[in-house]
Structure 1
Amino acid sequence: MDDGQLLRYSRHILLDDIGVEGQARLLAAHALIVGAGGLGSPVALYLASAGVGRLTIVDDDTVDLTNLQRQIMHTEARVGQAKTASAQAAVAAINPEVRVRAVNQRADEALMTDLAASAEVVLDCTDNFATRQALNRACVAAGRPLVSGAAIGFDGQVSVYDTARPDSPCYACIFPPSQTVEEVRCATMGVFAPLVGVIGTLQAAEALKLLAGVGQSLQGRLLMLDLRRTEWTELRVRRQSGCPVCGHRPTA
């Protein structure tokens, strides 16, 4: 690290758990962020400000005026612009040292399989069940940890799925691909603006811990938040031997 980096990241370096070595790991790291909306905004901004060296951001949407209530890395001046381009500009404004690859493309399974293999941590900031399942399969195949968040209305959840660890479930262990899910979107259900900030910030924290080798992750635990009551619920979750993705006889 040069003098400018030592100054920029000094508050991390002062933490015994991180120090110079941990910060150097962040600077050399590569994170994949799928979704550049409400969850992806705090994720991208915090990973960038913390000095994660490379970010790949995937989204095929454009910035809309209705996004600005909660998607904090986009601005009114960038309405109509691709969200990935807007994200790239936001990251550059906060930390120009971070290299950003903007992938303005729908996150299909082939793309995610390719991108997950090149990243050290993957963050699911999407809003539909099929994409979550496909991203989970890509992470299991590549042996990469998946930091998953979801938020709608006043309710959110976050967990880490790291099947490189033999005791860790994958996303499909908890939410089987075969289950019938009624898709709920912010456009029809609404979302409390700070909720995505809380969940996305937790996702960023979990990713940074994994990359820096700090503390204990949320692997094996699902945190659920009811922000009406500001009440957290924690569920212990286990790998399912019959899981079609990570079980003894995968079929998905």
Structure 2
Amino acid sequence: MDRFPALFVSHGSPMIAITPNPAHHFLRELGPRLGRPRAILVVTAHWTAPRVMVGTAAEPETIHDFGGFPPALYALRYPAPGAPEIARAAAARLRAAGFAVAEDAERGLDHGSWIPALLMYPKADIPIAQISVQPAADPAHHYRLGEALRPLRDEGVLILGSGSFTHNLRAAFGLMRGGGAAETELPFTAPFLAWIGDKIAAGDVPALLAYREEAPHSAENHPTDEHFLPFFAALGAGSPGVIGERWHHSTDYGLAMDAYAFA
């Protein structure tokens, strides 16, 4: 059975689903590049909860958890089957690792899950389930979450952290309102990206887990943590001692759309 890397992707604005920008094209090419997993398990920034929640819906609905976008976006559906068996196996591993876990058999797929999946696997024929992030918990908590999920990679499961490599929406909306180009980078983003990239290349997990205190301009790039927490889950799900690899970089109105793979 194929062993897939643990991935972190930036899902950006919901418009990525219908806008042919560089991140859209990257995700379109990513599914064929990876091949077909047995199931997809998404740690998504758009499901936040005080404790770990695992979605066990057999037929998860497509949630349009956004507003003010064109009708074409709301017409999209991602009718992939759920992966309740895989989700329950994930919940069992998380409980064994000491996490308080609850299962939700009703919740559908938020856009942090279905939009990347739609672009990667448009046939919607691969079972998919999702896991929440805990904004009140730190990166180390989410790294341990990824570690607990790591063995599922040996069962053909693709572990996908979906968030945003930077997520200053106020600055992004300012660029849009000001007529800035989509590829415009914010002045405080480059030092942050360079620092994170250097620490990944060095395998410096402790520094990455302390990014909030140590990375330059961390508060400007992430006013809140939730969109970066899936990165730490993917980092934890990677093999110990194996260096992560950046598979994509682009900018969408100031948001860094970087993607990383952890073999």
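Ranked by distance in nm of label points 7 Å out along Cα→Cβ at positions 14 and 198, which of 1, 2 sits at the highest value? For this comparison of distance in nm of label points 7 Å out along Cα→Cβ at positions 14 and 198, the top structure is 2.
Upon calculation of relative contact order in percent (Cα under 8 Å, 6 or more apart) from the atomic coordinates, which of the structures 1, 2 produces 31? The read-out was computed on structure 2.
Across the set 1, 2, distance in nm of label points 7 Å out along Cα→Cβ at positions 30 and 190 reaches its highest value in structure 1.
Read-outs throughout are calculated quantities, based only on the coordinates presented, and are distinct from any laboratory measurement. The model shown is predicted, which means the values in this text are computed figures rather than measured ones. Cβ atoms are built from the backbone, for glycine too; each structure is taken alone.
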